[in-house]
Each structure stands twice: as C-alpha cells, then as structure tokens.
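**Q** Structures incoming, each one as structure tokens.
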Structure 1
C-alpha cells in the first residue's frame, strides 16, 4: 500500500521516541512503552450483513481499532467510505490517542469504519447499515470503554440510529447500569448532543490560527491570506470563523473543484452557491455577491500550491506527499484533516522552513467538545453554546502554548514539539500503571 497511513503513524512515533528517550533514566521501560504504542490494543474486524431495498443481503467490511486506553476510555470516530482499510483505522486510532493527550483529555484513541459509499445507499439502507455496525461493536464500547463519534460521511442522525440500537441491546441484556447516551458523542441536540459541537473542530483550528499569528507577529489580519482544501463541515467553519475575525480566505475547494478570489471570498455565500449549483467551481463570491469576474476556478492540486500565507488541508489524509511538497508556497500549514502530510513530505517542508501545526493539535477542537458532550451526558446537565465554546478556547490555547514552549526550548518543528507533549503524557501514565 502506497503511503500506508499506519506505517506513517509508526514512523512519526519512532521519530518522537528518538528525541524523548533522553528524558527517561530507565531506557528499557521507555522502549517497551513505545513498542506497545506501535500497535492497537484491540482490532475488531469482520463483515456486517445488511438487507438492501431489493431484498438482497449484502456484506460490508467493518473495523474498529482501539489503540490505547492508558489515559482513559478509547475515543474516536466512525467513517463510512469506500477507501476505509484496516491500516487506516489503526493509524487514525493512534493519532486519536495523541490528539486526546495533547489537549489533556482523559481519553485514549480509537477509530472505526465501514468500506462503503454511503451515497449509493437509500436512507433506509443507510439506517440498516448504521444499526448493523452498532451491533458489530456493541460488546466493545460504552461510556467507560470506548466512545464513538461521527467522522467522514457519518452524521448526528447516524449516531442517533447507533445509540438507539446500542440501547436496545443493553435493555435486552438487562445491562442499563449507566446512561447509554454517554456511549456516543456527536449526537443530535434532541438526543443528548452538545451545543457548539458542529462548528467546534473548525473553530478550534481558528483559535490556533489566532495564537500563531500572535507568535509570528502578523498584525493585520486582512493581509493574511488563507487557502482551504476541503469545504465540508471542518473547512467551512474554519473559513467562516477566520473570515468573521478579519482574515482573508482567498481559496476553497471540495473533492471535485475549487475557486480562487484574490480579494477574499464570502464563505457563507460560497456554501449557499455550492448547494444551489452542485459545484464549487462556479461559486466566485465576495462581500455577499457572486460574480464570475471576481476570481477563477482552480483544481484541488492547484489550491495546495497557491502562494498564500496559510494553507489548510481539511479533507482526507496523504494529500501533501514527496511528489508535491516541493511545490508548496505557503508559509504555514495548519492540518485540519487527519494525516494530510506524509512523513516524507514533512522533511521537505521542514527544509523549506514551512511552519506546520499538526492535526493532533489543530483539529482537536472536535474531540474536546465531544468530551464536553460526554461530561454533560454523564451528569445529565447541559450547557449553553456560549459555555461550551468558552470552555473550548482555553483548552486549545493551553495546548498550543505547551507546544510552542517545547518548540522554542528544544528547537523542534511544530509536529515534533506537539508529539513530544502528547507521547510523553501517555508514556508517563503507562509507567505509573505499571504496564512496562
């Protein structure tokens, strides 16, 4: 497999270990901890069967990787995508461990997925698939075991179906000893979801952007140009909040095409236009107006290579590789997708002095707000949107400051500084537990 994401995750861990080892007197215990962290503690894999509208029974490959529960219960999303693989979910669960650790959450990492193109399913088939997956993982999840959430192509509605199926299983087994709503996050508000969750990932990234501009001494936000690859939930809310604060978002793209507007585009109008036309390439919108003369259509590949201050990959993994890293012109990369930059590309970007804020910090706003949702479910008391987002900002800012301090003191790049903070916390807890 080219650009195997799990191999990439292990390479990153090994790079961190080489730097971190000097801080541990007992090298043997440290090495043992790192070896344990190179693989998932548990991998659930198998086929789930779903009845299609035609009456045909169809099987789909499904996975759930539980990487580490040293810090606390596993936490991670579920994605429905035709390119889901075992290696992918193992890598993503590893990155979730670091993401939860770097923001100080009491969680370890997990990730799940089903090999399916949900666009080819009817609404009824999608519900059957969601319930079948919930049954598939039911014995291995729970509020204090593993807490799933939405990810690529999964939604609050899908979480609602899953939580309903999970609760039915608990009821049937006379096992309702804890609030089943706390077993999933990213749920609809009516079913125990949290205010602010929808925009939290993108907003958390913008909090990081603000701190970064302070450190770099970038004063005029309107002069700071931003290109965002991926215009789904994460990319849109990053664009919206960055624009509302005065930053200049000049380009966005989805899986098919993109647009470039030098004066700065209007995220809301661009989204509305995309919904109406079905294609983002015709959505040249600025200051509340859409006009084809305002800019030009671009490809996903062209967006990555634009001469901008900040590049935000907010789509899928492995979009910046050794093949195109040399063409990147941005001064800063903020990884809002999971694993968008390969280790080989990392080396090239470092040589070009491009500052990178890694995914495990940049997009941690989503899992942090999921944590808030879990806390609210457990106590049966719900917060306002202002309270939720008010609690999010300090979490993101403290994690950033910790990374920046390590970066400056050890003269490391942004990824290594963030990983040092995250991995050290997990290793220390493994040693306290006596696992090594």
Structure 2
C-alpha cells in the first residue's frame, strides 16, 4: 500500500504492508465560495448579534490572528471581517491586528505578507504580541494564585475579536476560540502557570477532550475575565481548504466547530499499535522540531508501551528557538528531563513541548526521525535515531510488527484506542 506522508511543503511517499491501519480524516468538502461563507457567518452568527451590530458605535477594534505556525487562511477570512468593521463605522486607523504569537517569534516582512496579504499589511496596524514586553502587558486578575496578564492592545479595544483555526490540539483538546487569548496574547508569567510541568502532566490535558481538561477550563476562565465580543474560527480539510466557518459567541461558536472537527478528524482503533508511522503535519507545522511534539504525542497515545515510532518532519528551522535548543541539549534521557524540569523553580520557556517529546521517547522503545533539517547529533542526544531511509526502515521493521498504524497527516488526525 502506498502512502504520502505530509513533509514540509511536499510529500514523502512510502510503501507499507496492506494490513496497515491508516488514519485519515473523513472526506470533508470545501465550502464552494469561502469568502461568501465567511461573510454569511459574520451576518448570521452562532448565539450572538451580527458583527455589524456589535461594531456599530465602537471607536476601535482589535482583531487577534494566529501566527505563522498555524495554517489559518487569513487571506480568505480577514478581508470580509475587516470590510464589515469598516462598513459599520470603524475606520482603518482604528483597527489593530494583533498576532497571537504566544511565546513564538514575531512574524514580519515577507512572512507577514504571506500570512495576511499586502493590502491588509499596508492598510492596518499589525502588532506582534511579545509575552515579555512589560509595557504591553497588564495584570487583570489571578488564576490558581498565578497572575493573569494580557496584551493591553486587546484589553483597551472597544471591540474584541478572536480569529483562528479549530483542529485537534494536544493540550487544549481543540485549538481556536479561547486559545487565542491564553496562551496567544498572555504574558510569560501567565504561561509559566498555564504551561507548567504539572498542568501539562495532568491526565485530562489531551487531544480532543474538553470535559475535565484543565487547560481548556483555565482558558475559558481567562476569556470570561478579559472578554471576547466575537470569534471567527474556521476548519480546513486535508487540502488546506476552508470546510467550515464558525462565528459568533466565543464559546458557543467554538464548541460547534469542535463538534464538526470531532466528526471528521477523530478515528477509533481497536488496539494500540506496535509500530506508528506518522508525520509532523507538513509546513508550517513541521518547520521546527518544537512543533513535532504534537505528532509524537498523537503517536504515543495509540502506541503500546515499548512500541516503535517513525516520524517524518522537514524541520527547515532546525530544532526551534534558542530556548528550546538549550533544553533539548541540556539532558540526555527522559528521566533526566523529568527529574530537573518537574521542579517549578527550574521552569524555562518552551519546556512544555520538550516535556511531550520526552514523554513519547519514554513510552516508546525506539523513535526514528526522518528530517533534512535536524542533525544526527541532536536527534541522538534526545534518545531518538535519525534515518534518511524511511522505506528501508519500514521494510526491515514491519515483518516483526503485529499491529501497524500510519497517520500520513500527523497531528491533524487523532487516533483513539477504544
């Protein structure tokens, strides 16, 4: 059986045994006219007045968008939203687009233009959130004793709008909605709590789970505290085309979108696998190894203890940020990571994705990484094995494996063992 693993902006084709269980998203047709669908959703939203009604009489607006690591079709959804705001009386100079970078790097220049288009880039003020720029952060309240500090450009806006993509998320259950605020535009101090070792280690914090998921519940609490007037979230299919538009109340519209995703992106399997062949989800998600924690977490959740994982990920930016590189190069085994970084006083930026990577490495007996952008030294230091021959590896390992599962789209499709 031939499979195309999503890899960078292309595909890596491999042959797997015919008995392989392939996890694929249910066919989801794209909406026929995406821009029109967005416009209709803005005018007939879910459990909310229309965007035009909400915007009328407001002096200014802040529109939060996702950063480059999320394949949000901003060039499709933003024009209709911005046109609606202007038609309702908010001038271009009164509209701020705030990029929810969380703790990621800023998006600027050609990269920013590729995200939003030149016309939007030239017409509106666009700000990259910086979680450590104290002048742009304001203390709002506390959550479990930790400070809630949010970007002031959002807090000061007359009209607060969140945009984004709803897809499976290994912490929040599903991305989108409240996640644009926490962690999107929160401070480093707030995220020290939200991404702490203890929160990430909580059994309810997992893919496609909302009830009992403290990460999701904390996000809702913060959103209720700081306010969100309207959301515009979309769902995309495997061809990265818009397949659903969900606008309106920040929670009701988001939940409707989550239900839609669950119908198409969650696949049940009978038993845990001996071998999982997966991908990092392709560009931009597999631009660095930091984001590959998502694909590895999905693989771990359907892998028997001591099983084997093969993951294909381009990682054109290498391991990731300097902080993440330092973490991954500071230890040589999962037990070393757990012992040191489980201590709150040792918390550092980006440790949460490292935590998931080491959880997967600890769960599996072997993790093989196919990546043009990673050095063998970095891969082997973390306890994985670098390979340039995925096909040869599959041919060698498959005969010894009773149960094989392949997930060509990586974290975009979530497998769940019955």
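**Q** Given -9000 as the derived value for helix-only ellipticity at 222 nm (-39500 (n - 2.57) for each DSSP H run of 4 or more, over all residues; to 500), which of the supplied structures 1, 2 does it correspond to? Can you show the working numbers first?
**A** Working: 1: -14500; 2: -9000.
Going label by label, the one that fits is 2.
**Q** When distance in nm of label points 7 Å out along Cα→Cβ at positions 9 and 185 is calculated for each of the structures 1, 2, which structure yields the highest value? Show your work: numbers first, answer last.
**A** On the way: 1: 1.8; 2: 3.0.
Ranking 1, 2 on distance in nm of label points 7 Å out along Cα→Cβ at positions 9 and 185, first place is 2.
**Q** Ok, one more. Check the numbers for distance in nm of label points 7 Å out along Cα→Cβ at positions 57 and 305 across 1, 2 and tell me which is largest.
**A** Working: 1: 5.1; 2: 6.1.
For this comparison of distance in nm of label points 7 Å out along Cα→Cβ at positions 57 and 305, the top structure is 2.
**Q** Right, something else. By the measure relative contact order in percent (Cα under 8 Å, 6 or more apart), tell me the structure among 1, 2 with the highest figure. Please list the in-between numbers first.
**A** Working: 1: 16; 2: 21.
Going through 1, 2 one by one, relative contact order in percent (Cα under 8 Å, 6 or more apart) peaks for structure 2.
**Q** So P(r) over Cα pairs in 5 Å bins from 0, in percent, for residues 17-264 alone, computed for just one structure, reads 1, 6, 14, 18, 20, 17, 12, 6, 3, 1, 1, 0, 0; which one of 1, 2 is that? Don't jump to the answer; show the numbers that get you there.
**A** Working: 1: 1, 6, 11, 14, 15, 15, 13, 11, 8, 5, 2, 1, 0; 2: 1, 6, 14, 18, 20, 17, 12, 6, 3, 1, 1, 0, 0.
The value was obtained from structure 2.
**Q** A follow-up question, please. Thinking of 1, 2, which structure, once FRET efficiency 1/(1 + (r/R0)^6) of positions 33 and 273 (r between Cβ atoms, R0 = 41 Å, to 0.05) is computed, gives back 0.50?
**A** Label of the source structure: 2.
Any read-out appearing in this document is the output of simple, stated calculations on the displayed coordinates, not a laboratory observation. This is a predicted model, so every value here is computed, not measured. Cβ atoms are built from the backbone, for glycine too; each structure is taken alone.
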